[in-house]
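**Student:** Given below, in the form of structure tokens, are the structures.
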Structure I
Amino acid sequence: MFRINKAHPWHGVPIGKKVPEEVTVFIEIVPRDTVKYEIDKETGYLIIDRPQQYSNVVPANYGFIPQTYCAEKIAQLARDKSPGIEITDGDGDPLDILVLSEHHIPRGDIILKAVPIGGFCLIDDNEADDKIIAVLKGDKVYEHYEDITQLPEAIVNRLQHYFLTYKSLPSEKNIINIAFIYGREEAYKVIKAAMTDYATLLAKLK
């Protein structure tokens, strides 16, 4: 009924009863943030990862799906569909998600419900780092999009550009690429794989 201590957003927040068709999301960053926040795995509080280096600002509400983890199952899904690309493992973080909405959400550190419609198989320094694309549940502008293929091309291009450049510095080689874009059904498989990786992680910690 109540907690004495704050629930850890990664471990203590339920993923939702309708997963993978509908998921709980913990939002870390909103489009107006000029600093990149991320969850501190030990405490569950938001910490500053880094200031945004240049003008590329996150194009939608960005966070992760609780009780997920990107490890071997996520890596294997990526390997199966991207032969010729070396993929060593998942990135060792919860599954990332971008949530599209017409509404201005003023800050991160909130929980919402989202409907997955697809995703990007992003490879970051040979690690699978999938990005699920979703729409805010009940959003009257975006709720009619049921698959990423229905989104306007300009929106998909904007999302791709952000992920391909958000870590880039002029003096460094870009180590990120998007192996492929997938639709709703594949997004469901990715979410289920991340849930399995999370269960495996918990078993190892016992």
Structure II
Amino acid sequence: MASIKLFLKNYIENLSKSILNSEIKNIDLAASQIISTIKKKNNIFVCGNGGSAAIANHYVVDFMKFFKQKSTFKPKIVSLSNSIETITAISNDLDYKKIFSYQAESLCNKNDLIIIISSSGNSQNIVELVKFANKHKIKTIGFSGFKGGYLKKRSSISVHIDAQNYGISEDAHHILMHAILQYLIKFFGKKN
């Protein structure tokens, strides 16, 4: 059995490679779209399933609290993955594939932004949300892994991690969230 040290070294190398091999210009576009939405005082919505839901909810913490604390901006950011009551009501009474798009129908406006995190990019609730956003001309940033699926093909800005591993895909999405946040603070943060 290989040592944990060697396994960890390989894991971190694969994680780093997967991030650096992604389209950096799209990460730049994502950062620009986020700051543009915040500056225009429009809303940002985030969502994902499972581990990606946890990353989406973490976006809210870091942008609403940390970015606001470190800059003069007041981001309006909401997670569509956050209300178990809403999600289970929609799932039970309508259809699980509608858990995000149904919320978006009531909450999203044309100049808002939806950040969607999905390793496969093919979950039905993700597909339905992307279709809704495109139909209503709402910008989307899609963080995907594996082959990227529907999310990679149809989001306004695709940040695709070519990793065939859920851990690496989700870790890369989380790292990029933090990197984009700290990049924006560097350029738009309060000057000391």
Structure III
Amino acid sequence: MKYAGVFSKTETRHVLLATSVMVLVGLSLVLSVVFAEPLLLLLLVPGFVVSFLGHELAHKFVAQRNGLWAEFRTSMYGLMLTAISAMLPFKFLAPGQVTIQGSGSKQVMGVIGLVGPGFNLVFGAAFFVVAKFSSPLLGSAFFGLTIFNGWLAIINLIPFGSFDGTNVYNWDKTRWAISLVAAALLLILGFYPRLI
């Protein structure tokens, strides 16, 4: 059965709601930059959107390629915690998840779990590199996007409950550990870019 490219109206509503909340939380990381130069919103908003959607769509499309049904659904509890974290130093970035139905091997489920955080690691690293070669203000915006991707990867790699990390950990503990260390490094470098 083929599911690729299928987006239901329900999924679209859930994605739009979750993405809006994620953008608000992302912007809370870079408020000083936005106040200094509001035009940077034209860079930051799409950056946060692609960071979140890229993560979730990576899960969805890899699951569908493996013949599984996959659609994004918000979690009211997760959505509320994510929204509240916009006002806190610690960001909880888990407004929902791609729900998967069907049976896949431990490896298939592990790969599906890893591609989301993997997307954030690559995307966040790219932002970090660009930030290092940018003006101070623009660099601050890109470091904010680096931090956002680092948070997103770390939280999703938690090996608990329905987080991505559970399937990754159960499949391959070495890949899980390497990914978690890489995500932590990305987050640290986003906050302390002068370490490199």
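Please treat every number below as a calculation from the coordinates, not as lab data. Small disclaimer: the values here were computed from a predicted structure and weren't measured. Cβ atoms are built from the backbone, for glycine too; each structure is taken alone.
**Student:** Who wins on distance in nm of label points 7 Å out along Cα→Cβ at positions 69 and 157 among I, II, III, i.e. which is largest?
**Tutor:** I
**Student:** On Rg/Rh (Cα atoms, Kirkwood Rh), for residues 93-148 alone, which of the structures labelled I, II, III is highest?
**Tutor:** Largest calculated value belongs to III.
**Student:** Hey, helix-only ellipticity at 222 nm (-39500 (n - 2.57) for each DSSP H run of 4 or more, over all residues; to 500) derived from one of I, II, III reads -7000; which structure?
**Tutor:** I
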